[in-house]
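No value in this document is a laboratory result; all are computed from the given coordinates. The structure displayed is predicted, hence computed values, not measured ones. Cβ atoms are built from the backbone, for glycine too; each structure is taken alone.
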Structure P
Amino acid sequence: MHMNMVFERKLPIPQEVKKMFPLSEQLAAVVKQRADELADIFSGRSDKFILIIGPCSADNADSVLDYISRLREVQEKVKDKIFIIPRIYTGKPRTTGDGYKGLLHQPDPTEKPDMFKGIVAIRNLHMRALSESGFSCADEMLYPENHRYLSDIIGYVAVGARSVEDQHHRLTASGLNIPVGMKNPMSGDISVMMNAISAAQHPHTFIYRGWEVHSSGNPLAHAILRGYVNKHGQNMPNYHYEDLLHLCESYSKSELKNPALIIDTNHSNSGKDPFQQPRICKEVLYSCRHSDDIKRLVKGFMIESYIEDGSQKIGECVYGKSITDACLGWEKSERLIYDIAELV
């Protein structure tokens, strides 16, 4: 019996794509230096505050790079306190499978999917951000098999709420040498997230890209709280003081290395209202002032931000406006970064 799939073409392996679009020694050194600094923050050797900030999905190279160049100017002003990692999210999880799936699938959101063009587009975009602004960026590990197309450029990886229970994501995370954030699942069950972190911190043997591989465990795997959806389908936050204290206790009962938390200020935490993000950031920083345990645990925020406020439908073509989740516009985002720098 044949599978119900059409096999279009064999795609080049990551090693071949890296040869087509190689990273210079100078840029590789920038990636390494930023990776070392980030590892110091997650392990507690540095008390800088992390901001993983940028569009919900990287839908247009020009506006994404324009946005990142603006972040570079702000980063220079707050570099003593804040470590910025721009979001270049090239794959977009879709709850029903419908809709725009990200730059990897559709380099042009108005045309049909082309996976080879997509692989080239995501590598080019991450490389341009690195060469033009000096930022190694964050991406979501939506498909573990694809990580190696970007593994020499990328600075941070998130595993989403729909993927965090998946064995392959957990095992792949255990073989990465950069911080991997594990989001709480859609249900909000914190034990699922903690199990994912534990799995990622341990060594494993598994099949990856047709190879038998051995991972050594990733001590920088950590928690991301993004809110959850209750049994009535309502968005519920999990960034309040009691939630953070509960996570501190969960970490203290575990044997996990480098306890760390990133708060995702959008998604279910904001009820998908991006304009709540500044208020949420300030509440969390207020909680940090009241508890040394929380202050030690909270390493930063994940913020959805773009040039224009809100979102638009595909084809509307407003420059720098999200075609997926609504984002906080540039002026509000810039003000928020300076506010955070004053409060940390």
Structure Q
Amino acid sequence: MGLEFINKLPTPAEIREQFPIPAELAALKEKRDAEIRKVITGESDKFLVIIGPCSADNETAVLDYTSRLVKVQDKVKDKIIIIPRVYTNKPRTTGEGYKGLLHQPDPEKKPNMYEGLIAIRRMHMHVVQETGLTTADEMLYPENLRYLSDLMSYIAVGARSVENQQHRLVASACDVPVGMKNPTSGDLSVMLNSVVAAQGGHEFIFRGYEVHTPGNPLTHTILRGAVNKHGQYIPNYHYEDLILLHELYAKRDLANPACIVDANHSNSGKQYMEQIRIVKEVLHSRRHSSEINQMVKGVMVESYIEPGSQKIGEHCYGKSITDPCLGWEDSERLIYEIAEGL
């Protein structure tokens, strides 16, 4: 095999020992996890808003952004739980381009995985320390999950990973909500099969060990739109799509039939300003249907300080270097409008 072994990297246990989570943060996370769990199970009627940059590439800007979220969270705490997206792994459709903070702590320099592991743990921990908001990230590499799992309150499995066996099995070990996105093809059965798999217990090989998992009843679906064979975007956030998902859930014996709607990606056709309209339509559907109201537990929004996106090297503070995002003013306004629309 053409593998060049560059460096032996520290294990998750070694990184956790080097950067341990303080007891007060562990207690804070436990409390937040319980609040978020109740939303997924239906014990709480609060609404989840999972919001933040497409990719968290700069710790200073991410901390600035999440500190702004804290002030908004305090004003909407009776209705909304905000979970900041701190996405440190970036899937690439073709394998080209910036792959996230894990790979490149400095997007303008060569990959450095050791420094990346330290950077992603430090960023997540600093967000929790400075804001009291526990985080969300994508499970792009299942074997890396334990570098961050003691800090995150929400995990997403992306459209290109949802059919992967290892992602499903590792999700079954998680004790926080894991959202399974529909695949890029849009096939809802694939997404639901992934939920079935992750809600069950399994035995498999993980980081050189034979392991057993209990199953994760908090695993649920994320609708993110699709792409057809002609490359056209096919949204799946409309009322009819949500009713169809509710009907498909009803045919399966699954715990906590819950859904998050991703307002960007193929749902918006990557037109980031469309996220505002899409979120409002989802809220309207929830008000119109009690079934949708019970099933749709939140939305996912890509947002940063400055609107749009930039190329690496342009050095515009707080502006995405991957997919374009809503700017802060529109994001703040949208969160208040969500609270009013619930």
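Quick notes on this one:
- Taking FRET efficiency 1/(1 + (r/R0)^6) of positions 142 and 254 (r between Cβ atoms, R0 = 30 Å, to 0.05) as the measure, the highest value among P, Q is held by Q.
- For the set P, Q, ranking by mean count of other Cβ atoms within 10 Å over residues 222-229 places P highest.
- When mean count of other Cβ atoms within 10 Å over residues 214-221 is computed across structures P, Q, the figure 18.6 traces back to P.
- Comparing mean count of other Cβ atoms within 10 Å over residues 182-189 across structures P, Q, the highest figure comes from P.
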